[in-house]
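Take a look at the structures listed below.
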Structure I
Amino acid sequence: MSLLINKQHEQLFVRHRRNPILAASDWPYPVNSVFNAGATRLPDGTTLLLCRVEDRRGHSHFCVARSEDGYSGWRIDPQPTLMPDPQNHPEELWGIEDPRITFVPELNKYVITYTSFSAGGPGVSLALTEDFRHFERYGVVMPPEDKDAALLPRRIGGHWALIHRPVTTWERMGHMWISYSPDLRHWGSHKLILRARRGAWWDAYKIGLSPPPIETPEGWLVIYHGVRQTASGCLYRLGLALFDLQTPERCLLRGDDWIFGPEEPYERHGDVPNVVFPCGYTIGDDGDTINLYYGAADSCIALATGKVSALLDWLKRRGRPENSELR
């Protein structure tokens with residue numbers, strides 16, 4: 001059951017009392033900031049976060065943190081887990097950012113999509129791993145400017161499906177797209193699936209996938225971020241949409257309201273203020289509890305907990321079918 005907060009807004013996610021749960025001060029080697037972590041739950045129940053770690057040059061790499069309960073007692077790799085490799089992958093010259101993790105049963109591997117950053121701009125890269133120790137890089141699969149990507153965990157009509165966010169050069173807006181591939185390397189059948197709105201909307205400038213989609217009997221539940229340009233800078237908040245299970249380019253419902261935004265000091269103040277940006281989640285043993293791991297102000301990692309059933313219920317009550325017109 002959704003709780004109520006001031007002004008009677010529904011509270012779909014509750015922040016953890018120990019937030020932020022990870023910060024640069026927790027790291028075993030010198031770093032500037034830790035944020036935007038991909039997340040998964042290992043077979044033994046351990047929560048694994050693949051954290052974006054930024055050094056004092058401004059370049060990012062990935063480092064694994066593990067916890068038995070998902071919020072405390074973190075065991076952090078003593079050295080970076082995955083570093084940029086610009087010698088073999090020049091698209092990673094200025095770092096690797098914002099990983100999203102999808103476990104793919106058919107491959108029995110974790111597929112990591114991430115942003116590779118170089119002079120050409122941000123692009124979408126992909127790597128596979130079984131143990132978060134050894135990684136097979138596939139390289140850039142969506143050229144710049146593109147980011148905010150995640151793979152669906154199973155094939156759709158015999159093809160892999162990737163949601164991502166290119167930016168158009170003529171309007172400088174970012175909409176969400178889906179593309180299909182027979183082999184995870186060659187991508188086509190590109191389709192626009194969700195548009196950034198215009199004008200005064202909270203998601204009027206850019207939108208993008210936040211954590212990987214959640215497969216439910218009702219459809220693919222998507223938590224996405226919207227970016228609004230304000231007089232004091234960009235404001236990042238979260239919304240919900242639902243896509244058809246067999247034709248995921250078809251949006252069934254989209255909420256008009258944002259459901260989660262920066263409120264606490266650690267979300268309001270940091271390297272990039274007024275940002276909540278989740279890249280990962282885990283689902284509890286009940287199949288319903290969702291632990292959402294998000295970067296706060298590009299400076300630390302925080303945790304908020306909700307229920308998948310409550311998110312779907314909210315969409316059914318507050319969402320409406322999406323169409324191709326910009327609202």
Structure II
Amino acid sequence: MDSLRPKISIIGAGSVGSSFAFSLLMKGTVREVALIDKDIKKAQGECMDLNHGLSFCRPVKIYAAAFDGCRDSDIVAITAGAKQKPGQSRIELLQANIEILKEIIPQIIRYSPQAVILMVTNPVDILTYAALKISGLPSSRVIGSGTVLDSSRLRYLMSVHCQVDARNVHAYIIGEHGDSELAVWSNASIGGMILEKYCPFCIHKAACRREQELEEIFQQVKNAAYKIIEAKGATFYAIALSLVRICEAIVRDENAVLPVSTLINDYCGINDVCLSLPAIVNGKGVERVLHLELSDKEKLQFKNSAAALKQAIKKINF
């Protein structure tokens with residue numbers, strides 16, 4: 001990876017892809033961004049709009065391109081896919097997006113054989129697994145955005161409830177990025193204190209309904225995307241920021257701990273499925289997956305999440 005001039009290619013110039021490009025520009029994460037879309041006019045328009053603001057940002061070369069524009073990328077993010085409709089589950093998007101991957105992945109391998117592939121399109125865990133199988137790349141270099149955004153939503157809602165800065169809340173959503181995900185309350189902490197120890201210091205201690213309140217927070221996290229899609233048609237700002245965070249960890253070789261979707265083997269009896277656990281993310285992609293100590297209830301939920309994904313994978317026609 002060229003740490004002095006990292007390049008990211010984004011395949012898909014829709015709401016997520018263009019918001020991601022804008023976020024990269026604002027953060028100054030990379031020096032080159034290629035925006036690739038089958039609707040080249042749309043990609044050109046997005047890039048024109050972005051380029052007109054470059055005098056307010058750090059220098060970035062951003063342009064629309066065909067697939068050959070992803071040549072020599074450090075990261076290729078796939079945001080292209082069928083749009084999720086109100087009330088439509090992520091699983092229902094599956095087969096149409098598999099067919100799109102069959103067109104995209106060979107082009108990435110052709111022009112950027114050393115790149116890390118970052119899968120964003122939903123259902124992200126299953127499509128990450130499909131991208132891994134189609135590409136033949138090491139699992140370290142095919143990762144999904146996973147539950148990075150879900151975990152951010154969880155931390156935000158906990159911060160609002162407890163009235164503390166979200167950056168001081170440490171908690172993960174793991175498993176599927178979707179209906180079977182779970183919150184790891186047994187490991188959640190605020191200011192270095194696990195929740196059980198923190199609760200006596202919480203502003204709500206006089207009327208604490210801890211289990212009920214935690215469940216309410218989790219349900220808000222799990223249903224957040226559906227609520228946003230119902231209200232405005234799509235989610236894109238927060239996922240764009242979460243993608244920037246993942247890319248920063250890669251291009252800066254940070255060894256950051258992020259709950260990305262990656263191939264899981266030999267954990268809680270689970271094998272050969274992509275889903276989210278906290279993982280060390282650096283210039284290689286996923287360096288290694290951390291094995292959390294889960295409660296018995298959480299282990300069961302995690303196994304059920306993996307089972308739901310494996311059942312869906314059986315329906316895939318690679």
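Taking distance in nm of label points 7 Å out along Cα→Cβ at positions 73 and 137 as the criterion, which structure among I, II has the greatest value?
Going through I, II one by one, distance in nm of label points 7 Å out along Cα→Cβ at positions 73 and 137 is largest in I.
In terms of FRET efficiency 1/(1 + (r/R0)^6) of positions 41 and 305 (r between Cβ atoms, R0 = 35 Å, to 0.05), which of structures I, II is highest?
Once FRET efficiency 1/(1 + (r/R0)^6) of positions 41 and 305 (r between Cβ atoms, R0 = 35 Å, to 0.05) is tallied for I, II, the winner is I.
-13000 is what came out when helix-only ellipticity at 222 nm (-39500 (n - 2.57) for each DSSP H run of 4 or more, over all residues; to 500) was calculated for one structure; which of I, II is it?
II
Just checking, which of I, II has the largest value of FRET efficiency 1/(1 + (r/R0)^6) of positions 17 and 121 (r between Cβ atoms, R0 = 41 Å, to 0.05)?
Between I, II, the highest calculated value is found for II.
I, II: which one has Cα Rg over 2.2 N^0.38 Å, as calculated, at 0.98?
Going label by label, the one that fits is II.
Can you spot which of I, II the value 3.4 was calculated from, given it is distance in nm of label points 7 Å out along Cα→Cβ at positions 57 and 265?
I
A short reminder: the numbers here are calculations on the coordinates, not readings from a lab. The model shown is predicted, which means the values in this text are computed figures rather than measured ones. Cβ atoms are built from the backbone, for glycine too; each structure is taken alone.
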